[in-house]
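Pasting the structures in now, so scroll down.
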Structure P
Amino acid sequence: MNTMTIKIVLVEPKISGNIGAVARVMKNFDFNELVLINPQADIAGDAFRFAKHAQEVLDNIKIYDSLEEFCKTVTYVVGTTSKISTDKGSTNVRVAVSSNDPSLANILQFKGDVAILFGREDYGLTNEEIEFCDMSIHIPTSGDYKALNLAQSVAIIIYSLHVLKERIVDTHYREAKKEEKDLLIEWFEKAVSVLGYHERKSEFLVRRFRNIMGRSFVSGKEAVSLVGVFSRSYKRIKKCDEMHSK
């Protein structure tokens, strides 16, 4: 199995007891790395009381001042959200994968560290914070009442991953690095720019492609091949345009 670590990340948690409860459910499912971004609650008292026998998770907490600073330390970032985009929805919202989707098993096959972000107790992650994420997950709940306690949300997500661990078949390909994915998106954007779409349509297509890349687990070879296709298409069309303009 590939060596990797999944970090559970709480963004600006406000209630000490919730931090402890999250540590407890992490211990239940063999997740040990808890990260806090600019916590608004003390890691004492209720945190240790609610953690029960998972106090070592609290002892090893890592704290960062900003999400941007933290995201530079991991390979892949997953956000949790209650906002679900469909084909008819806003193009500004990332398409969120359900917490029971079998494709989440792909997360467990990364060689680098993966972070799963959970937002504030009252309003979750902001749109700007979701932009730091490579993909997002939602938990299917009743349409009448969607709100979940922070620790409950963490428990559902990591339980899903815990179950999927048993079904993984190890792969022998190298997943694309972040730099390779960024280059692929850059060349896709260049290719789109010479296809004659108006600016708003181009932005829409690039945003959709980013969403696809976020949900996909592309190998290094696949990324290199696609960069070749997009770069060659861009250069060929650019050359034809220059010839016609003479």
Structure Q
Amino acid sequence: MIRLKGVSKRYRGASTYAVQGLDLEVRPGEIFGFLGPNGAGKTTTIKMIVGLLKADQGEVLVHGHDLNADPVAAKRSMGFVPDKPDLYPRLTALEYLNLIGDVYGVDGPTRTKRLNHYLDMFQLREAIGDLIQSFSRGMQQKLALTGALLHAPALFILDEPMVGLDPKSSHLFKEIMREHVKQGNTVFFSTHVLEVAEQLCHRVGIINQGRLIACGTMDELRKSPGHAGSSLEKLFLELTDEGASYEE
């Protein structure tokens, strides 16, 4: 579903790479958690996968499509929610969702059915005619999630998706992710909430200083030398050198 081969990115004027030599494969039918400290390269990687940034080196394949050679086909196969959704403040919620539906070619009956489902789920129906600029951060996050799900993408990419969601919405969204992969689709998301990653993910990858330092199931990671029986939190802290003072 996602394959990165030797992907590197360095921002203009920077002395070091934000991402360097990244090889990663995310498979159909799995929830993959992408973890790392602040500044580790998570958001840069996600932006290269969705086509907001171009890799300096390497190859990005999404659903079998080379992002450089066939970006439209690659982007049609995915739904993306950034950590800070930048929506159109002067549109109403319904205008925004219809715009997304038009872009992805979602037909009328299908659009209505899916909108009814997600608007009820996220309790947005009463605000559907309001301008987005009047929405709280949490409401904008729910609207962005609804828009990203509207065309039923094979690949769902999320950068810190739980930020701004109330506990009920967070629970519902976890169920959406589980249901999405049961249908053979894929979820790729970054998060700082390690308990959520440990609970949801089939596999996780840990990036630090632009390099992938660990990748696998929790069982596989726990079998690595010195990490037997470790929680994801303890393992994460040890691998990223943030756990020098960590004690059980």
Structure R
Amino acid sequence: MIKLELSDKPKKLTEKVQKRLTKEFINSGKKKVVWKYKYIYEEVRKIAFGKCSFSEINLDTKSTYTEIEHFFPKDLYPNKVVEWGNLLPSSKKCNTTKGDTDTVKDKIVNPLIDNPKEHLYFENFRLYPKDSSNIGRNTILTVALNDRLHFVNPRSEQSLMVLDFMDAFYEDYIETDELKKLNGIKLSNRINRIKGILSSINRKTEFSACIATAVIDSPNYIEIISYLKNNDFWDIEFQSYEEELSFCYLGKQ
């Protein structure tokens, strides 16, 4: 999970429209689906870059699709049914598991308001409550963040692929000091390889928090970064990738 920023409310969702849709929902006995209009649905999906706000799994794929999650449940808080900021893109697994949990009484991380770094951390591809945070613990359980089939297995597989690349790069070019022996096209090619893998880990990446944490916490990453900086390979692009990794990082420290 990463911190999200709330985008501007859809222009069509005026105060007048919001009041009308809320009234329609309440008058229907809380049965009418008033939040799935295209102009609402598409803007909600963008909030988390096409990912689930909680698990960071990519939505609208073969295995999952976008559901609109009401952070404060619509059945308990009907006046918030189309309130901008109460609608989050979610996977079916997270949405179904959360259900009608009263998030006023049983607080969980709201990625639009809370910084997940304060309540959660990754270790061995699983999430844990940071500093015994009750909100962190509630979040993990309420939206099933450690469900092995849906989340732990796929995020561990993607993280390990990146770690395998990092390990190979370290062994081939850093540990042997081979990178300094290259020049011209060969050197550019190797530098671009490591840039490519680092640039691929950003807030838009599926499971970005898990992958970024696995990379930053790996000993070889530290050695690679130090080597690049100490041998004048470091540049503004590397700096931007490092900053993005740090943004996504959800470590224990």
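Taken together, the values in this text are just the output of simple stated rules run on the coordinates, not laboratory data. Remember, it's a predicted structure, so these values are computed and weren't measured experimentally.
State the single structure among P, Q, R that was used to calculate log10 I(q)/I(0) by the Debye sum over Cα atoms at q = 0.11, 0.17 Å⁻¹, for residues 56-127 alone, giving -0.31, -0.73.
On the way: P: -0.37, -0.87; Q: -0.40, -0.82; R: -0.31, -0.73.
Checking each candidate, the match is R.
Comparing Cα Rg over 2.2 N^0.38 Å, for residues 80-183 alone across P, Q, R, which structure shows the greatest value?
Values: P: 1.15; Q: 0.99; R: 1.50.
Max of Cα Rg over 2.2 N^0.38 Å, for residues 80-183 alone: R.
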